[in-house]
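Colleague: Quick heads-up: structures coming right below.
Just so you know, all these numbers are worked out from the coordinates, no wet-lab data involved. Being a predicted model, the structure only gives us computed values, none of them experimental. Cβ atoms are built from the backbone, for glycine too; each structure is taken alone.
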Structure I
Amino acid sequence: MTKMTPNSIANEPSADTLHEWDRTHQLHPWMAMDNWRGYDNMLMESADGIHLRDAAGKRYIDGPGGMWCSQIGYGRQEMAAAIAAQVMKLPYTSPFTNTTEPSAVLAKKIAEMAPGDLNNVFFTTGGSTAVDTALRTMQYMNNRRGQPQKKMIIAREKGYHGSTYLAHSVTGKERDKSHFDFETRLVHFLPDVNPYRRPAGMSVANWCDAKVTDLKNAIAEIGAENIGAFIAEPILSSGGVIVPAPGYHKRTWELCREHDILYISDEVVTGFGRLGHWFASEEVFGIQPDMITCAKGLTSGYLPLGACIISNRVMEQMSHLGTPSSFTNGYTYSAHPVSCVAALKNIEIIEREGILEHVRAVTPHFQSRLRDLMKFDIVGDARGEGLLGCIECQAEDLEAERRLGSMIDDACEEMGLIVRPLINMAVFSPPLIITLEQIDEMFDILERAIQQVETQLAV
């Protein structure tokens, strides 16, 4: 094994050396532990616009947009300049005792963007800590209200909310529940809401009725007096870009209001332009949540930052009940001034370049090309909304589905397109600046890859 020294790092190690160090010393998220030193992750060297370039100089379309987060694309010089200027001016100050201009301006900006009375912003380090903050806020509020039993959280199968303990506990992706511990006493999961999984012959409208009834039944079984919150992604992104049936969100939100259950909308993926609006909750789905969590597109991935946006109604209940009490939730890097500057510059670019309007303009073509993939026999479903999409392939068993997903992933990569494989699914959330021509290029590659895989399977 090559011995790592400060000098060897400074002398620009080769790609082979970097892979060796990576395998030997770095544990990546979601790494298969039976072979964690036997992999070679793609070594990326640079990026520009919607493209990534690996260490060998090969260029790829970034189909997943990083991790659902690259809104304005890569290589923005003005973003680098804004970050550098803030680093030199004030790189850090304690959020527990101080505030900064970037965090105050950003909080006001987000409050103006958010629907209804969501006027209060708690900054976090990312999406997981934003979700944890929302859930802890519910717990804190009900303790202040003298309702310590009102803590049950209703979540959904296939939903993903993060990797911290509480966020992981309300995540409904069964394959993520392997050997980590998670809380079971405080969480109740509703069955899968994916219309693709509805019984043969059932209409989408009747499926919606059934999914709303799932929530009604859960409330009746558990008791509204014991339920603190319902947490839901507008689109279940990591679960496979699942778009619930029309009307589902509005009807479940109304049920929560009727039974004094906080509605938490997890917009970590759908926020900041992915569906053509700053937030999807009200503009797309017609609801005003009690809290919204966001991250990812907030800075376009240039720096880590998340936020939990809290309604006036919730703040008032926490503030004016019981004896004086501190909101003892926070992080060393809450409201980090450099991250807040990155978010402000990101928002400025989105506004100045009309990126929200651009997303709404190119969405019909993106979704048309996506759904046209249903013409292939191995594609069981093609679904999405905005610049979010997923193809779900079909095979005879789980092992065959894994192999099929891997074959499509490999074929796309060879042709210059990165997709995010999820067993038998491939998901897309490209940078929001993608043009109509680039959308065609992306789906042309995907079509060729699917054709290649179908040919291989037929042999």
Structure II
Amino acid sequence: MLAKLRRAAVIAGLGGTLVLTLATGTAAAGFGPLPPENPALGPTGTATMHGDSESSDTTPFAGPGAGPVDADFHEMGAACPTILQGADGLPQALCTKITNRAPTVFLLDPNTGNPLASLELTKGSLLGGVYAYLDDHDRLVTADGSQKLLRVGHDHGGPGGSWRLFVDTATDISDAVAGHCGGGACDHADSVSPDYQGRVWFATDEAAAGFVDPATGTARSILLAPGEIVANSISTAPRGMVVATDHALYLLNVDGDGNPRIVWRQAYDRGPYRKPGRLSWGTGATPVFFGPGDGTEYVTITDNAVPDDNLLVYDTATGRQICKVPAVDGTENAPIGSGDSVFVASTYGYPYPQLPPSAGPSVPPSAPITGGMTRIDVDAGGSGCHVVWTDTVPSSAVPRLSLADGKLYTFTRHATVPGGIAEVLDNYSYAVLDPATGTLESEQLVGATTAQDTLQMVGVIAPGRIQYQGTTTGFFRITPR
């Protein structure tokens, strides 16, 4: 029943009725279509970090717009990279506490953004408890440090009928996660995504990949390649699951015996070193499905070439490389993929407060934030790609493209002291761009402290023209004034 609500025009919220603004055929100047609806997910646009299981970073909902906005900051004492919203209209934030680095789920009031309930999960690796999704029952699905696949539900079962969060189901996946390296805590699952048959795929730090069969609770996995690392989330589409290691891009599916298998592998240029503004020595991108037909015929990542990262586009069915085009000087972000278009934002020089143990030194050790975004389109028939525009916007978040209002939403970071020598004084602004030209339509200051650093996190656009954007210590709730 909940799955059928994803395309409905009205969702019941706590404070009344939220009217949804859905994308139309002409609203976004030819961008789209949305990827197909995954029956195992909650609402399209708000059920995963990147909007859908294909990680398109598009949304069917209109954003707050280019006019004046109110930016309500919520201090949570935790970094909040993942904010999702289910068909019941209740936002859920998966945050990492500053004090003990434990992932914590917060249920939020949709009218204010204030916490209604919280639940701390078991700590795993640095990225553990970051990549999650909402299933078709509005449960948050994630893998925690106890090597369990969790489905976290919510109801009014707290004291006096108050809201509570609780672990609804927990499936042990420890053998599939760490069996290849001796068991225990030798590896961790960080990213999960459902396929179109309801299997829950996962990838681990040490490049194991597999799935949990919901019918049996059995977890199966394979090692992609010895010595490779996974540092980004995975994506799923009707043809299978894609995952990028620090050496190659893989498409996986299921063989006749019900085991995961590699359909194709494409190595890429990982460069001679990690660039500043990256969390790993390799691609910084979550793989993105996109295309003008069903929204999944292409898959894209960026590489780590020198001097510039290339955008790499592949044919999903065959793995054939369609193009390799210089895009930006370096990026840790997933691109946006929609129709024939891909949008890439630079993160070169962006300072992260903590790096994964496997990151290694960057060359140079640090650098000023350069900024800049690029749009690259695939040529007709998948015959190649070309650059449409570049700009100098210093994006400090993963941008989102609204197919309802045809705008590109992000946040920007500006230095207040020349040379970037006093980063703690940098300020942060809500920004709206024209995706057709790259023109900055509006930029409104929202924060000026390190607590409000948007840290290249992903924002989510929810029904009612509400945008949530995570920061190092909480999140912004942006609404039209």
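Colleague: Work out which structure the value 0.60 belongs to, where FRET efficiency 1/(1 + (r/R0)^6) of positions 38 and 334 (r between Cβ atoms, R0 = 41 Å, to 0.05) was derived from one of I, II.
Modeller: This figure was derived from I.
Colleague: Could I ask something else about it? Given a value of -12500 for helix-only ellipticity at 222 nm (-39500 (n - 2.57) for each DSSP H run of 4 or more, over all residues; to 500), point me to the structure among I, II it was derived from.
Modeller: I
Colleague: Here's a follow-up. One of I, II was used to compute Rg and Dmax of the Cα atoms in Å, and the result was 22.6, 73. Which label is that?
Modeller: For Rg and Dmax of the Cα atoms in Å, the value 22.6, 73 is produced by structure I.
Colleague: Here is a further query. Can you rank I, II by relative contact order in percent (Cα under 8 Å, 6 or more apart) and just name the one with the largest value?
Modeller: Looking at the calculated values, the largest one is I.
Colleague: Kindly point out which one of I, II the value 3.0 was derived from, the read-out being distance in nm of label points 7 Å out along Cα→Cβ at positions 30 and 446.
Modeller: Structure of origin is II.
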